[in-house]
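For reference, the structures are reproduced in the following blocks.
Every number here is computed from the coordinates shown, using simple stated rules; none is lab data. Only a predicted model underlies this, so the values are computations on that prediction, with no experimental measurement involved. Cβ atoms are built from the backbone, for glycine too; each structure is taken alone.
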Structure P
Amino acid sequence: MNNVIFIIGVSGCGKSTIGKMLSKNLNIPFFDGDDFHPESNVLKMSSGQALNDNDRQGWLETLNTLAKNQIVNNSCIIVCSALKQKYRDILSRDIHKETKWVHLVGSFEQIFKRVNARPNHFMPTKLLKSQFDTLEQPKDALQIDISLSPINIIKTINKELMTTSQFGLFGLGVMGKSLCRNLANNGFKISMFNRHVEGVEEDVAKNFKAQYSELSQAEAFDDISAFVNSLQQPRRIMLMVNAGKTIDYVIEDLLPHLSENDILIDGGNSNYTKTKERCDYLKTKHIHFIGTGVSGGEEGALKGPSIMPSGDQEAYNNVKVFLETISAKDNNGLPCCTYVGPEGSGHFIKMVHNGVEYVEMQLLAEVSTILKILGQNPDEIANTLDSWKSTASSYLLEITTAIFQKKEGDNWLVNKILDKAGNKGTGNWTTIASAQLGVPSTLIASALFSRYVSFYKEERVQLHDNFKTIITSEMNITTNDVLEAYQFARIINHYQGFKLIAEASNKFAWNLNLSEIARIWTNGCIIRSTLMEDLVEVFKHTSNMLTNKALIEQVNQYKPAVKKVVSQCILNDLTTPALSEAIQFLNGITTTYASANVIQAQRDYFGAHTYQRLDDQSGKSYHTNWN
């Protein structure tokens with residue numbers, strides 16, 4: 001991949017000298033940014049006036065165009081001051097991943113002497129102070145002390161910038177391997193690490209590199225020190241290891257080898273509360289930590305996942321070119337990756353994503369079971385589900401259709417699978433977070449507990465015999481009824497998921513953007529769907545999707561069908577916990593006067609917990625002697 005190397009710093013730091021030497025060393029073109037100033041800028045500086053941002057805008061855009069044109073055929077070197085971050089943003093516009101920065105650093109006194117000794121330069125020395133005042137230290141540049149000799153500066157650049165990797169990935173499980181290939185396929189030079197365990201995990205990284213041609217330029221390691229030292233500073237290391245204590249162990253293993261402003265990215269399914277703790281801890285070590293949700297499974301990680309980073313925004317800006325490049329793209333070509341918010345908010349919304357995913361999977365399992373009771377074999381169920389794509393398209397609908405089509409010999413594979421559903425804890429965390437925040441995410445809890453019920457296989461068989469549960473096919477419903485019930489429950493599921501995110505955002509002052517979260521979930525992730533695409537626009541106008549006119553109409557349209565389907569399932573001993581909970585929840589959330597008055601009276605009776613009265617709007621608490 002061709003690159004543009006910007007050598008930056010205040011006037012007099014030696015940019016042109018170093019740029020020309022490096023150009024000769026690497027045999028690539030050299031351009032001095034000063035040569036591209038319009039005449040008006042030259043005259044202004046010659047008269048002793050400092051350029052303002054408006055003066056620089058066109059000049060910076062010209063250099064950006066120069067860089068883009070040059071790297072089509074070859075790498076190049078461009079030297080310019082680029083003192084502010086927004087200047088550097090313009091210079092690297094549309095070529096972030098091809099851009100490398102070298103910052104030549106010296107004291108005011110050092111450079112003052114150099115400028116005074118330099119003949120025929122159009123900028124007077126008195127403007128040097130204004131440059132130092134303007135300078136915003138770049139966090140993503142190779143910092144080189146100008147006290148070094150020019151030859152040693154060139155050696156440092158060659159060693160630290162030209163041969164080192166841009167990005168490191170720690171942990172080569174299924175997701176880690178796919179992300180490595182994704183990064184390499186997008187032209188990034190990467191380093192890969194996997195632990196060495198004698199007789200268990202040996203030469204994992206080296207063997208993985210040898211397996212795929214796109215990894216030919218990647219570096220493979222099983223030694224932590226060598227891995228860390230192979231990376232450009234500030235180092236960017238993505239951790240793809242098991243959530244929990246393993247993350248903490250890895251952080252402690254890495255810390256002795258890291259430097260100030262290095263960045264760790266946790267791409268696993270970590271608990272959001274632990275992510276906040278790790279952010280705070282690493283801040284004391286001057287290391288940045290970015291908690292990042294990644295959704296899409298093995299294929300998504302390879303071809304483009306949905307990515308949900310959070311933490312220090314300045315640190316995110318230093319890694320966003322990598323994450324946004326490898327992410328999926330939405331219908332407008334924008335990356336399905338965005339800075340979510342502070343602390344552990346990225347892992348929080350990934351947790352909620354997984355909770356919504358639990359429900360979507362449970363709903364498809366339930367409707368498939370209903371279709372089976374209606375007499376459809378797996379091929380027919382697949383055909384029915386496939387026919388729903390025009391109105392209920394989603395990734396999970398697509399894969400469920402494919403599952404019912406899969407055969408082993410003459411028999412359908414789905415019928416041979418043991419009916420015990422596993423889980424990795426995120427549904428549990430979502431349910432706990434809902435309870436802690438006081439948010440009624442009842443569908444997520446229902447889907448989670450349905451998995452728990454499924455795990456009691458032997459007891460289910462025993463109790464079936466005890467209670468003579470008989471499921472009949474005499475259900476007075478159509479496949480369209482089932483579709484509309486499914487659509488109804490999906491709307492309620494998404495309402496509950498986004499409600500949980502909104503409440504957490506308020507509670508923790510995260511200021512989360514629901515529309516943007518929906519947008520990055522429109523592609524790459526497991527819960528991508530046409531409904532999610534609709535919600536992008538919905539959440540631009542409201543944080544409560546059940547106040548949207550179109551969704552209100554849909555819920556009212558589908559409600560008769562879900563009532564009919566659920567009642568028929570109950571009458572025929574067919575369990576549909578998620579479908580049932582969807583209608584129960586809507587009935588509850590739309591009840592103007594609930595049965596909670598009785599509960600509050602009970603609490604006051606046995607515990608003197610008091611109550612408020614409808615006929616007193618002051619908020620005063622009352623207690624009654626009920627005996």
Structure Q
Amino acid sequence: MDVEERIAELAAEVKRLNDLYYGAGDSPLPDADYDALKDELAALVAEHPELEPADSPLGRVNAPAELAGPTVRHARPMLSLAKATGEEQIRAFCERFGGQVFRVSEKLDGLSLSVVYTGGRLDYVATRGTGAVGELVTAKVRHVIPGLPPEIEEPGRVEVRGEAVMLRSVWAAYNEAHPDKTLTNPRSGAAGTLVLKDPEAAVQAKRVLRFYAFGADRDGAAIGLPAGFEPVAQYVCADAAAVMEAIHAIGGRRDGLDYDIDGAVVRLHEPSAFDAAGFNSAEPRGAIAFKYPPEEKLTTLLSVEWPVGKIGRVPPRAKVAPVFVGGVTVENVTLHNPRLIRERDLRIGDTVAVVRRGDVIPFAGRSLPERRDGSEVEIVPPAHCPSCGSELEVRGAGEERWCVNLQCPAQAMRRLMHWASRQAADMEGVGDTWIEKLAEEGVLTRRSDFYDLTAGQLLDYERMGEVSARNMVDSIAASKDVGLRRALIGLAIPMASEGTAKRLCLAGYERIEDVAAATVEDLVAIRDIGPAVAESVVAFFARPEVLAEIAALRERGVNLDVLPEDRPVDAAAAGDSPLKGRAVVITGAFTDPRSGAKISRPDVTRLVEQAAAKAVSSVSAGTDYLLAGDNVGAAKTGKAEKLGVTIVPQDELWRWLAEAGVI
């Protein structure tokens with residue numbers, strides 16, 4: 001294909017994708033792949049400007065070919081932003097406006113809206129549209145953005161601009177409830193919601209959006225945000241160094257947000273300076289968007305494996321062609337379960353969109369059937385266990401496969417790895433590779449076998465030196481003080497979570513034998529333990545091999561009794577601590593003042609519960625304190641401030657815990 005043909009092809013594809021997203025709410029390509037097409041087009045046009053088509057999408061606001069509904073002309077253009085992917089581009093932007101103050105804010109991945117009030121009452125809501133003209137969506141917005149204020153206490157004509165987003169939690173809940181018509185991602189979910197013909201149906205399906213405001217003006221002059229609007233998190237910065245620090249701070253808390261952001265917006269802080277900078281045909285000169293590494297990219301699904309888990313679940317795991325997404329190179333992804341494979345028609349050889357957000361296991365969100373060439377192969381779930389050959393059971397709405405053979409070698413190995421993991425016995429010097437090797441040799445068959453290993457025995461293996469052997473044995477010995485809570489986690493009881501283990505300890509169980517003797521009625525009497533979990537725990541401890549293993553662990557000196565930090569809270573011991581009897585939410589990253597090391601949120605939770613506080617999962621009107629570590633998202637702090645919940649920084653929290661005698 002020659003250059004002219006390639007330019008024409010790219011221009012047509014970018015326009016097609018614009019029409020699909022802005023016109024129909026469909027996003028067939030991840031942002032990063034769309035950007036790659038547009039960047040290639042821009043590079044070719046820069047080399048051959050005479051070949052650019054008359055209707056080229058370059059230099060224009062991304063928009064559909066035509067707006068479907070009634071329209072309105074914006075008082076000021078709603079433009080796209082130039083993008084930067086490196087620090088040098090941001091520094092060059094800042095140097096261009098030397099001496100100016102900058103504002104850095106989250107770049108939300110949603111749909112830009114203009115919300116206009118006249119005399120304090122909502123007049124209309126419009127999309128960005130072509131940049132100059134927007135499509136009126138007032139009636140739809142009244143339904144699908146329930147938090148948008150219908151009135152404000154501001155005179156004159158006031159325009160509030162911002163972004164409508166679908167929260168990640170809303171997106172996930174919607175897809176869970178509608179597996180036959182899942183939304184590709186929250187971004188296309190937001191766009192698609194505003195093109196629906198029946199907004200009431202969207203509300204009934206809980207397909208609602210949230211609006212975050214960038215700024216407001218009255219008759220063109222900037223004003224503060226009217227009451228009732230949620231602001232986008234932002235920083236005011238004096239120079240390029242502060243701007244980059246703010247960009248990294250926003251990026252650092254990206255994974256903990258309940259909405260998608262794909263970058264940070266850097267703009268001149270003073271409205272007069274921003275206006276004076278002017279704009280070109282599609283972009284303001286006084287602003288630029290820094291793009292973070294993509295969280296979704298296209299690649300090829302190469303193969304599917306069905307590993308056997310520690311409790312017999314056999315989930316699908318896929319190999320994909322290596323792809324850089326979410327800041328790392330991904331080669332392995334989950335396909336969730338057989339039902340989703342079937343309903344999304346995923347096949348080996350497909351082009352798939354790989355999604356990675358934070359620490360979530362990367363997954364294949366969808367395939368692109370239009371790219372198939374006929375060589376793709378159907379993914380067929382196994383009928384028999386890949387490890388032991390037993391016939392698999394099909395369970396649940398996800399049609400998951402389960403191996404019910406308790407002697408299955410793969411399950412045994414996974415259980416050993418789980419017992420040695422950090423959340424259980426925490427055998428830091430024992431890696432999965434060595435566990436696998438020792439299990440294959442028959443040296444490790446059950447958890448208690450760890451405590452029979454000797455350094456001399458390990459030295460018989462290749463690549464095992466004296467230091468490594470001693471470290472492994474010492475690590476195993478140190479794990480003997482595992483305690484009841486972590487032992488319950490390490491036993492991998494089906495349906496029983498880490499929270500179940502904690503609740504059993506707080507309910508007053510002192511020894512693992514006490515838990516083993518409990519009845520279903522005893523367990524359901526404990527807060528947040530339901531009948532299904534109770535029945536699973538009782539059935540687990542009814543197995544003779546489990547009781548034999550507990551006895552073997554005891555014989556080897558393993559502590560299976562409750563540890564002091566896991567005991568029920570003594571409210572009297574907490575004295576007059578501000579935490580006593582309070583409902584608290586814990587968020588952010590914490591550093592232990594005693595060691596300077598990072599401390600996990602579950603560990604912080606146990607400490608505040610020792611001070612007689614009650615930890616809850618989300619901020620509500622009944623929350624007393626939001627205990628905030630570092631890199632806290634603006635969503636939680638904003639909600640706390642709105643509800644009048646006191647935000648407690650970690651320095652003050654540590655002081656309270658020290659006064660209560662907890663640390």
statement: Value 0.45 of FRET efficiency 1/(1 + (r/R0)^6) of positions 299 and 419 (r between Cβ atoms, R0 = 25 Å, to 0.05) was derived from the coordinates of, among P, Q, structure P
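With distance in nm of label points 7 Å out along Cα→Cβ at positions 43 and 315 as the yardstick, tell me which of P, Q scores highest. All intermediate terms of the calculation are to be shown ahead of the outcome.
Details: P: 4.9; Q: 3.7.
Largest calculated value belongs to P.
Of the structures labelled P, Q, one was used to calculate P(r) over Cα pairs in 10 Å bins from 0, in percent, for residues 67-282 alone, giving 7, 27, 31, 21, 11, 4, 0. Name it. Numbers along the way, then the final one.
Values: P: 7, 27, 31, 21, 11, 4, 0; Q: 8, 31, 35, 21, 5, 0.
Of the options listed, only P reproduces it.
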field: Top of P, Q by distance in nm of label points 7 Å out along Cα→Cβ at positions 251 and 619, largest first
entry: P
task: Could you tell me which structure in P, Q was used to calculate helix-only ellipticity at 222 nm (-39500 (n - 2.57) for each DSSP H run of 4 or more, over all residues; to 500) as -9500?
output: Q
